[in-house]
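Bear in mind that the values in this text are calculations on the coordinates, not laboratory data. This is a predicted model, so every value here is computed, not measured. Cβ atoms are built from the backbone, for glycine too; each structure is taken alone.
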Structure P
Amino acid sequence: MLDGRRVLLVVSGGIAAYKSVTLLRRLRQAGARVDVVMTDSAEKMVGATTFEALSGRPVLTDLWSEPLAHIELGREADLAIIAPATANILAKMAHGIADDMASSTLLAADCPLLACPAMNVRMWSHSATQANVQALADRGVRIMGPEEGELAEGEVGPGRMSEPEDILAAAVRLMRSGSALAGRKIVVTAGPTLAPVDPVRFVGNRSSGRMGLAVASSAWLRGADVVLIAGPTTIVPPRGPQLIRVETSREMLEALQQELADAAVLVMAAAVADFVVADPLEQKIKRGDRDHLEIRLESGPDLLAETRDLRAGVGVFTLGFALETEDPIGNGRRKLESKGIDMVAVNEAGRADRGAEAETNQVVLIDAEGVVENMPLLSKAEVAERLLDHVEGRIS
């Protein structure tokens, strides 16, 4: 995700400095080169040796040991992350104070800044801190957190540093802001829809939602404004996108009609029920003396067909999915033409290593001209990346 990128990690003196060790590991695992700068008080929390061992680079703490290091680091970094950002370092940043290695490097930094506050709840809520945070935000500094929870001194409230995994995601998003999807609204559907039989029973399908969630996550990391319309997924959704929960195909259709009015892209990855229960009951069906139960199904709403005019009027680029048991290419082409979509990703059902419940997938991407790409078996996250690469190429 961050291959070849240079990240400056500034660690100030809060107890949350231990989380910065995990953040450093995550950044390195993502492929970034990380330079670490620590304040004197941060060294009292976590030793510089730990950061040196994990980064593979010397940790800078003394402004006078290398007089121009703060200028070079600030000029070469693609992103500076201040984690934890104490009230003290935030005040220095807001007022242009450069009296140590950390504050001097940040003042010289010619890159986006991501500050992750962590402090006592009273220090965070103090008017001086709030004024400093607002001043930094007004200058374009991205403020992430703090989160609510139990703090080191036992108090409860806002003051916890955001989790390293979430900071990594925000960092990736900031450094991929040059994507053709950045700033554009993308609507993604995911998971199954349910057809209620009675208040406790339903007709559903095996979709986990993993494919749609992977697309939503990848689009968000590329800087898109993502709206995720999700049925009852078995996978925890990513934290970045706006989440709209639905259960039935009718609810998903209503959400689509609301969100597509200003969208640039629609990715229809949900496994929408083709048939719904004709007469769902308001009371639970009792077994009694029954030895069988008949349920009458009827055709449910066709989401792509019913949004076709809306999508055409707004100019929404649409990527659909088709799960087929026979003639996948032929059926995919027919869906492309009949539903008014721009591209369709087709995969075959009935294989344990791909499809609804699997963590991997193998799709054939088709457009009006024919096969665009016949992908090998990949993780669904990798499939999502490739699909969005093609979407970017079409809308840029």
Structure Q
Amino acid sequence: MNLLLLVGFVTVAAMADEDASAAFKDSVTSFSVKVYKEMAAASPGSFLVCPLSSELVLALVLNGARERTALQLANGISLPNDLPTTNKMVNAAVTQIQSDRSYTLKSVNKIFVSDDTTIKDTFAKTAQEIFESSVGTIDFKNKKASVDQVNAWAAENTENRINNLLTTQDVKDDTRMILLNAIYFQATWAKRFREQSTTQKPFYGSPNQVAMMEQTDNFDYFDHPNAQFLKMSYLGGSNIAMVVALPKDNNGLSKLEEQIEDTLSSKDFGYKKVHVLFPKFTMDTKIKMKPLLEKIGIIDLFKPTADLTNMSDSSLYVSEVVQKNYIEVNEKGTIAASATAAIAGVGAGYNPEKPIDFVADHPFIYYIVSPAGIMFVGRYYGPE
């Protein structure tokens, strides 16, 4: 029997713990590095992935796994193979995100199960109490109706940003369960760009011009031998922000990717006056993550011999992990879906120093950080 798994961001309610939250943040960074390496190797152009979503929903699956299946999964997603510790980490991290009242973060989860498959009470209780995931039944024998039901749920919970998450080809004859998560994240820059300052400019390596936003203000900035790092905060403080790693050389992206651990690590930012030119863009990606996860060592989960007996006595295994992401970056801020968050913006006072030029007119890496770690990470190669 197959377990079809859809991933996004998972919401949890519990008391936050600083040590547990910090440990989870480190694990998300480690998992993000693994995911980025595999995505970069498999994707020739721009991409967007949500490591936090994947890690959280796979942590739910970890609660249903045993023996070698559990060990491979825990190692792959960089979490302890100890459920009380892992659940405490997840709990503390996401509670931190949701406790910040200056922005909203909506994340919803759902388990769809066939009528002839029984979930164990202990797993269902963990799903509901720790991961806030409701459980519903679905008729997988009617593929079109089941796909329509799942897609309607995903669209409803992402402000219609995520559509057609599944096709009938994703539902197999032996599919018995879907673990589903949807996220819609919307954030307003702390320092907005003025729409009247946006102009069409060339982007290195692309035949098309891009709408380039522009402003000069004080930003968190870090100078690296191979790149400039700019941290553009959203309203809500510096712990919710987009970090852009811009190679100093137009063709320098591969060097940053070779050192992705360093690229995605925290930086000692300084507050500098920066003249920013940054592209306005929208991206929509669908990723079938099974090959990626297998390459980082999660193998048994996708075999019929998978041990998911803490989830159900049925012979379940994962047939696929599907993630669909959407991001829109404009003068006001960012909308990203695999989650829901709303954040708003301000500006800085006059600074007489000569501004540093940060001109993102060639390929770069960007990632969105939250109190729980890296939410989204992507590579931008310019307009299609």
Exercise. Thinking only about volume of the Cα convex hull per residue in Å³, for residues 36-115 alone, which of P, Q has the largest value?
Worked result: Q
Exercise. Out of P, Q, which structure matches 0.90 when FRET efficiency 1/(1 + (r/R0)^6) of positions 84 and 292 (r between Cβ atoms, R0 = 41 Å, to 0.05) is calculated?
Worked result: Q
Problem set entry | Structure from which 17.3 was derived, Kirkwood radius over Cα pairs in Å, for residues 132-211 alone, options P, Q | P
Seminar exercise, completed: Value 24, 19, 16 of Cα extents along the principal axes in Å, for residues 52-91 alone was derived from the coordinates of, among P, Q, structure Q
Problem set entry | Comparison of P, Q - label where distance in nm of label points 7 Å out along Cα→Cβ at positions 188 and 268 is highest | Q
Exercise. For structures P, Q, which has the highest computed value of FRET efficiency 1/(1 + (r/R0)^6) of positions 28 and 236 (r between Cβ atoms, R0 = 25 Å, to 0.05)?
Worked result: Q
Problem set entry | Given 5, 17, 19, 16, 13, 8, 7, 6, 5, 4, 2, 0 for P(r) over Cα pairs in 5 Å bins from 0, in percent, for residues 276-323 alone, calculated: source structure among P, Q | Q
Problem set entry | Structure from which -10500 was derived, helix-only ellipticity at 222 nm (-39500 (n - 2.57) for each DSSP H run of 4 or more, over all residues; to 500), options P, Q | P
Seminar exercise, completed: Working back from 1.18 (Cα Rg over 2.2 N^0.38 Å, computed), options P, Q, answer is structure P
